[in-house]
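Scrolling down, you'll hit the structures one after another.
Bear in mind that the values in this text are calculations on the coordinates, not laboratory data. Since this is a predicted model, take the numbers as computed values, not measurements. Cβ atoms are built from the backbone, for glycine too; each structure is taken alone.
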Structure I
Amino acid sequence: MKRIYSLDVLKFIMAVLLVFHHYQQSTGMRGRINFYEGTIYWGCLVEMFFIISGFLIAPTVKGMLKTGFKNYILNKLIRIYPMAMLSVLFKTVLGFVYVCLFGHWSGGVRLTLWNVWNNLWLMFSGGAVNTADGINNPLWFLCVLIYCYVLLYFAVWLSDRLSVSEVYSFAVISIVGFAALQYEVKAPFLNEYSGRGYAAFFLGMLLYYIWNSVSRKLLTAYSVVCLAVSIGVYFGAYSLFAANMRDVMTYIVFPALLFLTLAADRFTDERIMGRLEPGAVAFEVYVWQSCILGLWNIIADATGIIDTGKYYQMFIMTAVLIVFSAIMYRFAEKKITKTLRAKLIKNT
């Protein structure tokens, strides 16, 4: 599948918005524009990441069984684990530094061997283990994304054995995830976090089939209408928008935004996007945001040089995070993943 650079740009923008959300959540900063406890719950942008992940993997479904589960899952884990584990170790060190300096745990997250172990292996959320807040809490998304990848493979395998379209399996899993949220199910691998992932990830896969079977012009027109109505209701009758905000965003706003972003891909410059690689940097921004924010808070509390209550400090921290993320991608992630793929997948 040809790389869709417009989606890379969208992922980068969403990652930055989530950084603003977590910055205000962590520092308590509030103002005219609030990305935390404002009129929009920006945390549900994670659903959009799940949707895009499902959409982008959908074209590979036909060859998934030929690849085999070992190669399939190794490719996914090699992409996810190295930077995630490094960020957990970094945040763990910051946690001990914080308690040594200030005498209490940062954010109330107590570091124990069990907690560190489960965080390192991305098992702290959505699955069989529940350790409450993670050391690098935004990584709950990656915990659930791994479950989605595993579930996807076996859904395709079962559909193949039953000789039915995998689309039905995807629809059922998405509905089950939605139901887990609606009925507040609290079971291993089926709870608030995994439910968010299943509902949105497999919705993204269904949107891929819709994008390739329905007129692009019709979908673009539909998306414009959806966004116009949503914006109109937001400003004209906010209570109707806010009553089921996550559902409105996940099933109305985000699909419309996805289709419009896909339609806009023809306007992206492949040469520029190929150099900037915004999608890859967005992943690093998401993974490292909690670490850089933690370091920022330590410097602020220990020295008083940084006033975390100012908007310009939020923008400066985000700029530092983006530069750091770009460096980590180019000089760490690319080399690590290339080496691991050569060692683990070459002869399988």
Structure II
Amino acid sequence: MYLAQKRIKKTLHYFIRQSVKGGKEKVQTLELFDLGSDPSKYIIYPGGHAFYIDEKIQQRLEDIGIEVTQDDLEEIFWPFLKPDIKRALEPFRSRGNAKNRRKMTPSREENLRAKTHPFDKRRLHYLKFGRMNQGYVGKMSGKLLRDLEGKSRDEIEQYFWRTETQILKRHELKTYLYVVFDLQRFFTSHWANNAPELVNEDSLDEYFLQEICRLNSSDNFWVGELHDKRLHDYLIRYLIMFFDNDFTQRNLAGEFFRDFVNQHRTFRGYPQKITVDIQEASTIFGVSQETLNSISKTNLIRLYRRLAQKHHPDLGGEHEKFIRLTEAFQSTMRKRRFIA
């Protein structure tokens, strides 16, 4: 059994659901109880730090043939407990189940790797390690993959929804999607693997839409789940996440300097803070001084990105122009107090 949530008319509603085995090793979802928008109404506090779940829920589940204990229900309702009682009882909680505590044998680990969808592996890997480099996804430990073992697609998506909400910060969201949809494979530029903010935005949007539609139509991904091929609610969430957020605006100039030095080891580097006056920066960027004095951080980065793609040495540009462009960008970012 697990707690599921669904947004209905902008309000979160909660359900008790269960993953059940179907034919041909499919795992399907069974909806057991609609908790409405306020599951806390089913929690009863007799006094002190004690609580129990309204017995009519247990009775309703038993009436449809589901054996359940108060301990099972307490795990479902834990997020909705009063904060003071939750703090008092947290040290005494017993989480996990016997299945997942079983010894991870080589055969079990191999089976998990074979059955876990690549999209799920990439999500697990990023949420665990926070790395853009997904080179080790294929060798992930079974101890990570077992969090998805025996779960229906609906339970898996509820797991990721909850985990992403708990772990990811807003500035990480678009990078997360860039990685888990494996979008870097569509770009050949050297920065595609570690600076997605520099890839062509129009192409990135196009590839993202292509991949989200491909995943939406994948029978292998939605196995056991009723799906009418319209974009699934779980993927609509990612669609909104992608277009409502932007990549982290890092110190791109510093990154380009480090990358340039690594590729051209005879170059000694420049002092960390180079000053380019507004007049020269205006000439380098090809815009007026007034524009640079009022430009937003986002538009400045976009302007730099467009010119960097034109002047980068790996793309046929001139070394000196690229270096001076980077210095102008860094100086303007400091002048506008976008960076320290």
Structure III
Amino acid sequence: MFVYFCDMNKTKYSKMYKFIFLASFSLIFLACKKEYKMPAEIASIPVEVSIERFDQMFVNLSDTTLLGMKKKYPFLFPTKYEDKFWLKKSKDTLHQELVNEVEKVFPDLNEVNAELISFYKYLIYYYPSVKVPRIISLISDVDYKNNVVLRKELLLLSLDTYLGGEHYFYEDISKYIKDDFEPSQLVPNIAMAYAQKIVPRADGRDLLAQMILFGKRRYLLRTLLPKMELSDIFGYSKREMDWLMDNESFIWRYFIEKEMLFSTDKDLLPRFVYPAPFSKFYLSIDQQAPDKVGQYIGYQIVLAFMEKKNVSLQQLMEMDSKSIFEMSTYKPQK
């Protein structure tokens, strides 16, 4: 009786393990099957990316190395400060602490480097005149307003503004601002710096024109960073992204009913387009609503347009907002 029971269990568990194995294999196969593959014509574009770790070099500054550093990085050593200022700053307790915390999150930049190689391949494919700039990582005393600086052939990255939103360095900074301080936002912010140059301004002062301006930029990011989740493209959490998807129809109806689309009321931009603690409908849902809902709607309008019209990415960026809106025949799914 006991032997029979064990044999039955062996058969039962054998079948169960076989099922688990097959199920796991199927999931792995599906995951691999869905893995994004870069088109051959983009993959073949030669791109070299090198990130200079000024943040690591500066902390070891000395009398003997200072002159060479100033020659190599003159733009990072304003002449109004004497040498003793830089030597003192490099050994400053707070700066040393920032260096240590950056090292914990970014002991190397191999992953960022790989993401940037992919990003520049796509960017150069669509905009062949673009050159990979000189890229330098540094510590800026948490100057989050200048966390990514793109000027001509130079790209500066403040790594101390990407230590994670809950880092103790950011305790006195508003949550909606420091939500953008996640390491995953570094590459999207670099891409946005380019998007702001490619599409520098709206073609009108009304809310719709502003929404489509940001919609174009987010669509550009989605194109240049195809493996990235849409939530990371927008800098949203999963909860915020889910809220937007569930309430897209409500947001659009609200804009229509309140006759906001063609309004030039400047107060609408901080309410619905610019970063803020939340979007302000002046309703009970405000505390659940993420900020920048107008950017999301603008992206959906641009997406609807691109699904209907056969235009290039460059043509899209040059088109006026009114034409994009009218030809998109945008209508939320829910």
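Given a value of 85, 69, 47 for Cα extents along the principal axes in Å, point me to the structure among I, II, III it was derived from. This value belongs to structure III. Given -17000 as the derived value for helix-only ellipticity at 222 nm (-39500 (n - 2.57) for each DSSP H run of 4 or more, over all residues; to 500), which of the supplied structures I, II, III does it correspond to? Attributed to the structure labelled III. The greatest value of distance in nm of label points 7 Å out along Cα→Cβ at positions 194 and 226 among structures I, II, III is that of II.
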